[in-house]
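Taken together, the values in this text are just the output of simple stated rules run on the coordinates, not laboratory data. Predicted model, so just to flag it, every value in this text is computed and none were measured. Cβ atoms are built from the backbone, for glycine too; each structure is taken alone.
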Structure P
Amino acid sequence: MSAKTEKFQFQNRNNYKLDGMLEWPVKKPRAFAIFAHCFTCSKNIKAASLISKKLTDSGIAVLRFDFTGIGNSEGDFSNSGFTSNVQDLEDASKALSEKFEAPSLLIGHSLGGAAVLSAAQKIASIKAVVAIAAPSSPKHVEKHMECSVEEIKSKGKAKVKIGERDFEISKEFIEDLNSIEIDVSQLEPALLLMHSPTDNVVSVDHAAHIYTQAKHPKSFVSLDGMDHLLSNVDDAEYVAQVIGAWSTRYLNTTEDSDSKDIPDHHVIVESKPGYKYTQDIWTNKHHNIADEPKSLGGRDLGPNPYDYLLSALGACTSMTLRMYADHKKLNLNSVHVHLSHEKKKNDQGEKQDFIHKVISVTGDLTEDQKNRLLEIAEKCPVNKTLLSDINISSELNK
């Protein structure tokens, strides 16, 4: 899940303040995305929140916001419409570009999916677009208010119950829905359609229509057994995982975002701004995170320092056994090293660090060979370093 969630507000072209949340990954984002929520929902609906947070695991920073007149955003919902939703997406993209980076991915759910299909053709930075359970035409939402359409047209406005809430729908809103046809035949960004074949709100036929009309690259993923709102947590997280994996093929990412100019056998550790204990760990080719558990005031975003110490010893032990077995042509299949660490009193009553290793090996090995492997395990370089008289020096970089 996301390492950090921060408030993100921006002005749209009609001078309304729109309210959003920006989900940040632990590492530097490889891309920025915008999530468009479903009709009359908000940025906080379970699907929008879960998918946005889970996408941060794939290194994507995600902005989810309330459309005009919805949730905490300013404006009159009855004076908004599909066109204003698309404009809100354009304005969100502009605000994100000015403060951080232009989005390269648009994700929309239900009517929000139709909106991103339209907005993707107006925002130059977009490289990929995902439509989840999206109707092929905005006028599909009329089915939610079919009993009131005639009243809306004759009176100009009417209250319509959608879900558990009343919304004032204007004649202009209905006319806007009916005046727009989404044409994806010239859509340039890569397209991913996700739809349940048993969706009883928006039929999967809508996805078939969009897919047939769109040109390649395009993909379709069947959300078999899922409901329209993706109300099951596991379903929403699955959708996010698929989007994260699919998008890597199309998004412009910075290849060196997880590397620094660091010599071999050197490590740099930096405290992460805005976090209490979270640390970035850099080698010349890799990036990791260290943290403390929440019980100690950390955010539990990575292993703690002693976990890394045991990991280094365990990895070195296993690698050493593999090298030895290969050299001696032993039939060693796998190595499993279980390590634990505790501080306890030794025979002299002094507190001392104790590390215990339990090593399991599999393969066609004799008892003598297994015993020899145990001896070799004690000779791994990290094991020898920890048992040596280590000299550690520190200085302040001035």
Structure Q
Amino acid sequence: MISTLRQKYTHLYGKNVNVEEMDNRFLSLTSDHKALFGKDNPMIFSASGRTEIAGNHTDHNLGLVIGASINLDTIAAVTKRDDMIVNFCSEGFPKCTIDISDLEIKEEEKNTTASLLRGVAKAFKDRGFDIKGFDANVTSKVLRGSGLSSSASVEVLIGEIFNSLYGDDSLSPVEIAKIGQYAENVYFGKPSGLLDQLSCAYGGIIGIDFENKTEPKVEPLSFDFADYDLEMVITDTRGCHADLTDEYAAVPPEMREIAHFYGKENLREVDFNAFIKDLGKIRESVKNDRAILRAYHFFKENDRVRYMLSELKEGDIDTFLYNVTESGNSSFRFLQNVYPSSCPSEQGVSLAIALSEDILDGEGAVRVHGGGFAGTIQAYVPKRLLSRYIEGMESLFGKGCTTVISVRSLPVARIY
């Protein structure tokens, strides 16, 4: 097993993979499978976390995004069963056991792993697959609450397990992502978009166009920031512990207020020049300046994603980094998702950006990462500044707040 897995390590974890650490991780996984289920030689699956490179809060209004799979993953040891029972043992959590002969939505399972398992199973059943159960034990390096999509990683992992065991690997990463979104929306009870699942499932850097939300266009890119002596660093600011659901939830409908002014459902359907021309009328009608500013961010960010895709294709790293900074500035000034309006005294993300800019001193780039309001920032740090950067972030937010990530080339897959 280990010799087979080693051939895939660099594609999963990058050029600087710690081979011994990964060997031990997979050996421990299979040992735990034997202890839990009494079964030898399980299949091994891996699904990555993800990072958002560009397109902050654009996907929900049918916009453009650049996402990437990363070298932090969720892995599972799996063996088939001959009945309809699924046992799912995630490290650090109670064992989850469900009977997938019953695929009804259970209100008491909302926001639990059981709901995701049942939802993914239902999606496969609806597609005509003859599914049965499995035993799985799972461990993850995708940091929870870090904006790296630990939940989406688990969703697409479950989808790929069913796909491999009972679907002859016939479903594409895009279809696996849709199944994960379905389980999260309908069974888990979270109204998320498709960005997270697509980025976790596909592998590599991808441009995503959500104009057709049921059939998004995916454009794979081949690019390695290490070739430009840059490290991608995520910093968890360990910020505001208030319930920020209302802050996140306000963004899509406020953008749509402007779309509705034009009789449209989403901002992607609105012409930017008409929007600028009609600003006075819009302001008088919607009476919400923040909604107007958020719409302005959407239009500019959508254009920026187009530019950044071209810059990555052409290897124009300097202009790309300039636009990373512009994306962050737009999020701060216009989207206004860098700190919660309900808690202005807590501005950890703002502080992290300020300190990052001081350390980088005009090199690299930094921006808010993911949903915002609290949480994480993303920085592109020259390798010679990496130690200083990490030391600075940890002096402010505590030991272990930074994670150096790289792009993973493999999609969600059975790897053994």
Checklist line | Which of P, Q yields 3.1 [distance in nm of label points 7 Å out along Cα→Cβ at positions 79 and 183, calculated] | finding: P
Note to self: Matching task: 49 is the computed value of percent of Cα pairs over 32 Å apart. Pick the structure from P, Q.
What the structure shows: P
Check: Quick one: helix-only ellipticity at 222 nm (-39500 (n - 2.57) for each DSSP H run of 4 or more, over all residues; to 500) came out at -9500 when computed from one of P, Q, so which one is it?
Finding: P
Next item on the list: State the single structure among P, Q that was used to calculate relative contact order in percent (Cα under 8 Å, 6 or more apart), giving 11.
Entry: P
